[in-house]
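So, here come the structures, one by one.
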Structure 1
Amino acid sequence: MDKFEGQNLEQWIEFNGKISQSLALEWLKQLVEILDTVHRSNFFHRDIKPSNIVLQPSGQLALVDFGTARRVTDTYLAKVSGSGGTSAGREGIYEITSVITPCYTPTEQINGRAVPQSDFFSLGCTFVNLVTATPLSNLPTEEKTGNLIWRKDAPQIDKPFADFIDELMAFLPGQRPQTTEVILQRLEKLPKQIKNYRLANSKVFKYSKYTLMVLGFVGCVFLSIRLAANYLVTQGQKLEAANNSQGAQESFDSAIKINSEVKNSISKFYFDKASRSTQNLRSAKKYYELSIKYNNQDVDTYNNLAFVCQLLNEFECLKTNYEKALKLNPDSWSGHYGLGTFYDDQGKKDLAEQQYQLAIKINSQAIPVINNLSRLKNLKGDYNAAIALALQGLQKTKEPKLQAALYKNLGWALFEQNKLGQAKEYLEKAGELDPQRADTYCLLAQVQEALGDNDNSWLNWEACLILESKVPEVFRWRGDVLQRIRLKPNS
């Protein structure tokens, strides 16, 4: 990694204070262009903050400290908030080493589930620090959502830009812009949006607005209809903010009767309200359902509702909304994967396999899906298919934890085929790559026992019993060995 001359932005802000809006836009564009190169190289940074950004003498920014960077694999959580989620720790797929910088690290990364969109959260936090010149820990937060309250400390930032920064810091990855390309496109439009915003809030414009209202009431029926509908929408939003949901919906329904075009804005209002209800899952579910009431064609809303239902352990809700999302967008591999893991968790192996096959057909590089299908083939006794899938996945990934899961499946299948030497080799490899997998030790213990190596076998049984796991077969293997211990005659 090259060493860059210059001063990091943490030091720069300390001496120069908050940055202007024009400089913030320029710096944000530079950093996103750097991230675009990083993400296109199948890596993401995971530790973006002012101290890791250097302002060079040329005026160009450089992003440093790639020691925490991770290669991107096709994990389900790359769209976790946009596509739902699966059980934490399932097959080790999501157990990514956490890199945590207080105030800059998003929740999914703290939980070991960092995705490329995690970089965008850290980028948003970085710019809050730059435009306020205030440590994030010193800024107040909203009581219900935990979102930073920062705009009053950055009066130089107009609302369109501030809204975009807050969007970068959205709680769920699926609510943030999904790619650097999307961010760059949005940045191109921001200057015009800011110009329009300033015009709309100027005294001349406000005077003209009132004049138009008078003209509308006098002679422009179309304008008066739109104004009346917008007024009712605003009243509905105020009623919802006052926890009068029934009154709000009555106002919204009246607005729709006047002008049906307001449906989408009402739906977006509830979608945004749901995304801010991160501390109250019941409220989030309610608001996503209301968002769908006013717009039943938005895939992201169904996916986010499915994710919330998973967190609430409401599996019928999860299944229904994944299915609706897939009906709207059948080519979403992550949607098929999410539905497949749901069926897998429910023990519906044939349905799970069907969804996994569809996901792989759409995206042959989806390694987590290949891994899950390999495991499923082992459970169904199709060991040759399990071996073929595991080898296929190993050719396509260098991610240690994914490799460990695939080697485990490979060793498992070979053990069932009584190829004990090969099974032992691959299971030991899996243990080296990820020493926290309970299922690897359960299988290795059985292989060593079959080879007559009872001392090492019992050591691995101990690891099998002690390490945390939510995998059903681990509980079965544990039950088997505990039953044998209970039935063992006293010497």
Structure 2
Amino acid sequence: MKKSHVFGILLAIFILVGMHFVPESPGLTVQGIKTLGILLALIVLLVTEPIPIGVTCILGIAFMVAFKAVDTVAQAMVGYTNQIMLFVVVSFGISYAITKVPLSRRLLVLLIKVFGSKINMILLAFMLSAAVLSSIMSNVATTAVLISVVLNFLTIYTDPVEKKQSGKAFMIGLPIAAMIGGIITPAGFSLILLIMDFLEKQVGITITFVQWMALGSPIAFVTLFFAWFLICKVFKPIEVGKERVDEYVANIGVEEKMSFKEKYVLTVVIVMFILWVLSSWFPVFNIAVVSAIGFGFMFLPKIEILTWDEYVGTVSWAAFFLVGTMLSLGSALSASGVSVWLVESIFPATLDLPVSIIAFILSIIIFILLIPIPLGPVLITMLMAPFVVLAGAYNISPAVLLVLLVMVASNCYILPLDTVPLLTYMTGYYKMSDMPKVSIAIQIFMAAMIGIWVPIGLKLLGIA
């Protein structure tokens, strides 16, 4: 067992034991202290990973009941009954269906042909591919698929030093692009659906699929181009020449004509996207329900894009249990008053400033919180309810704070600790200290974009 594993287990035990000796304080009840203690213990176990992530999350449910953070097992598992869990579990199948046919490689080839053979433009093609795919697929699946494509592309370098330098730019750019692209549509990041559902049921504010795209797309694409420009300037990928690039494109394994299965998957995805858009006017086309039906079409007899065994093998149960447990913990934190206490402790009680400045300041604070708590779902479920109260104190629409919360928390890459950047970090092309050379500036830029566009966009849409 690694030292970090031993440290993680001991620290988690210390927290779970120590929380029983923490006295109550104004705004923090015994139940709240226990809920917060369980959350901190889980974060330690998730970061150090002495046991599998899924097991940690299952233990989290047991801890909530055993330590009386909640009264019943049903309350401990409330997160697993959320419609988001349906979307999460079917999204893995849809993602795998897209990757099983050459759609992602076809998109990449198209972008390389459009942007040319200069290495910086090829990096842009990869980053755009990641962003576009992650707008309808999970960020993890998008990154996992494109890693293999990037690794194959890097074989065109004959000099190991040049390969390492260019690989650093590509492997850092890939997860950043995927996470930025995740905010383009509500289908790109499952917790966007949580925020939309919460706003509608708890606040009475409806944000439709199309309205979200009007908010997320401008921020995503402007930030993406800034990220690409910065990565090129800082890491300077090495040119390889047009001949080698042409050879790579020729050998990427994409037939000129689409096969029936590729056309079928593309058709299902397009129909799903159209129905997602129509959900803005026809609520019957619920995003999770449409996704589930599209998922079912991947298993039709005689076509069989997917088999059940293939699907089960591609589901990230760690991600499934992480989202479910964090939704449950978020509910417990809200019910016990911890969320309100935390917001009152960290965020300014009053801010007599323009809405854009308030949005920028809060975005920066959330980005900073992602350093000790590098788990977007934790922050979102913990902060969304008290942010409604905070919006009242600031005399602005709750939609402003909740939209910026999910946009910021879904872009967790200051350090490669989130699952998405961790995938490329494990390839060995860059060090932990390399990512902050660009990620800090990118996140400050994104915070500025959110501060500028979210209040304006919501006002233009008639929401805030």
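Read-outs: derived from the displayed coordinates by stated rules, not from any lab. Because the structure is a prediction, the values reported are computed rather than measured. Cβ atoms are built from the backbone, for glycine too; each structure is taken alone.
Summary of values
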{"item": "When distance in nm of label points 7 Å out along Cα→Cβ at positions 102 and 302 is computed for each of 1, 2, the largest belongs to", "result": "1"}
{"item": "Test item: volume of the Cα convex hull per residue in Å³ calculated as 183, pick one of 1, 2", "result": "1"}
{"item": "Structure responsible for -20500, with helix-only ellipticity at 222 nm (-39500 (n - 2.57) for each DSSP H run of 4 or more, over all residues; to 500) calculated and labels 1, 2 on offer", "result": "1"}
{"item": "Identity of the structure behind 2, 8, 13, 15, 16, 15, 13, 10, 5, 3, 1, 0 (criterion: P(r) over Cα pairs in 5 Å bins from 0, in percent, for residues 142-277 alone, calculated), options 1, 2", "result": "2"}
{"item": "Structure with the greatest value (metric relative contact order in percent (Cα under 8 Å, 6 or more apart), set 1, 2)", "result": "2"}
